[in-house]
1. Given that helix-only ellipticity at 222 nm (-39500 (n - 2.57) for each DSSP H run of 4 or more, over all residues; to 500), derived from a single structure, equals -10500, which label among P, Q identifies that structure?
2. Given a value of 19 for relative contact order in percent (Cα under 8 Å, 6 or more apart), point me to the structure among P, Q it was derived from.
3. One of P, Q was used to compute Cα extents along the principal axes in Å, for residues 147-314 alone, and the result was 88, 48, 26. Which label is that?
4. Among the shown structures P, Q, from which was the value 18.1 of mean count of other Cβ atoms within 10 Å over residues 131-138 calculated?
5. For percent of Cα pairs over 32 Å apart, which of P, Q scores largest?
Structure P
């Protein structure tokens, strides 16, 4: 009985000793084995931030012009806007006056009064002249024929000048079609169409002249006597002079009213002021302003100097409003500059619209950040888990081993890595095996190397 008790006690002591050995061996291994963290490896599209330097640009423009008669000129009195300024429909842009307008009106008024007096005197002297109905028809036919001849001559000379012809006999359909084809072959379809239209207008005028001349010839037997004809022509010449004077006076008054206040035709932005205070604008068409077409806003344009990076339409862009605040906007267009450099156009946030004028005036650049998502999916790894650099990049992967005591240790294996891209926190690679192979390990509490054993913190798999 005593022997049995002694044996039982011995077995109990042995069990306790074995248990203590197991406990302390695990504790020892835990104390001597490096602890690591399992990296979160997944498939996805890497997002990177690209710095963009943007300037205010107006992608589309519209001209505001003024048409001044050849014998008149304008003087700019005041400009109300500057480049980059936002304007509403009806906003005053500039004010001008017809140079010596009042003086010219007074001179024309004097000529007008003189022509009127001449007509009154003619009526008193020749009021007894009466034409028959047929004679009046001949007079009208004569006037119509001369007017048609003048119109045909004007159109013919203009067309010949456009085609570079000096002989009217060379003006024919073959020559015109050849010139139009040459313009079209150069890619100028608009010029080709203009040549054909100009030719058709001349043909119409030529036919009208022929018809008018035929009608006049058919009424030759009703031609008035030379003395009467000369007297009537004096009257008609004066009437024409009076009408021309009246037209000139009306043109000056209309121009005075038009330029007293030139306003914006619609909402938009002033791109360029093409005149200046006290400038003289001579006869003809003159550009005054460039503004944005209705509904077309300016953008922040940034050239992509690094061709390895692409920013797609729709990419999110962060724009600073001040030292503490940023707002998000988007890329609304992409393209190439005249020199072939790629660029992106970013929508200007409402918070910045008040600064557009100053940014244009000072040619200011604004630093933006675009968030770009890769086109293709890849394996994404925390940047801290990637070791080495460049072509020598690699990660450590743990190969699991089960111990006799039931716990799991990992043997460190080195896996080469091809880095496709990276941002502040993540690296992209084409090694898809990392998503299902042994865990990528990092953040070790002591130095590790290939072949060493490690344990996951808190036993997390």
Structure Q
């Protein structure tokens, strides 16, 4: 009996020393005064998730039970949303996985102003219904005066879908063969695949239109289009292959070479460049395409324009009006936040993507030297090459400068408290400063110092 009592006593001591029993209760941690502001801004449910995560780390032995409250306070997210701000040090200015174009300060202020109730569709002077997003549409029209009419959808693919549906889709004038929609004439070499496996032919055929391919993969001629156009043609589509380059024995037909065939010519330029840019001489822009005779130009708002995700339609006034009044336009319309950010991008100062694109190599080298010096060993200032990305200016190399680190740091920087996304090349982690705004240099330095500590 005495031996049994001793054994039980030893067992009780073991249980009392189990660190998991020392993990504080959830309600006890939530009562910590340091969490009170977060309960108001993030909500109890979000803060509780952070507390539970800290408790789980303590139960797993990763932190001491007494550190749960400290860990919860340190792990609080800046907002109630799960998306986190990151520093784009990849050298890809328009990185699709990182949200493409960063918005300007003016656009962010506009978002904040539009977040509450706003006059998005109200004429304050008369008290009657106003044209939705009139300010943004006026700003877009002013930016591209060659466009007789303008319209905005929720993304670039939606802009093209709206045009294809109205001009050649299943609800357009029936073909003479009775086989549903009309034909879209398009060069075989322009039947591209866009991000995440979406293919342009599938996108267009989903409207009920029929595709009429002309030419070969590498060459197409004006006669190919002329031979294909007929009574069933709804439109000719000219697509800029914005994410690849075909070189060698090639030929294509510009918009000007497609006029006079009796059908609308739609030019999908993709990247959202509204006017020519000296650093990107081969990148098509809306103004040039319209002056060449395009009936309609479609583009994205979150690429080289530097604004929010949006689809831009610019062109013939009657055609744009027809698209705007099409039933599908209602399903593709943009919200007030997009309209606000788009207008501020068009009317305000140059957006960040323009500054990043036009930064001189000398200024980037100076910044790289400064960042490397502030980090210390093993950081090294280097020359490197950046790119536009995001389906814009394929094959264009942008001379740049950055900081090289051991490759093993790339993962640690990406998963740190203030994530920095770099690229790994030639066995090194490269922080390319062409895609980093100058005001973020200190964040880069702090992040690297943290993972080196």
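Each value in this text was obtained by applying a stated rule to the coordinates, not by laboratory testing. Not measured: the values here are computed from a predicted model. Cβ atoms are built from the backbone, for glycine too; each structure is taken alone.
1. Details: P: -13000; Q: -10500.
The read-out comes from structure Q.
2. On the way: P: 30; Q: 19.
Derived from the structure labelled Q.
3. On the way: P: 88, 48, 26; Q: 47, 37, 34.
Clearly, the read-out refers to P.
4. Working: P: 14.0; Q: 18.1.
Of the structures listed, the value fits Q.
5. Numbers: P: 72; Q: 53.
Greatest value across P, Q: structure P.
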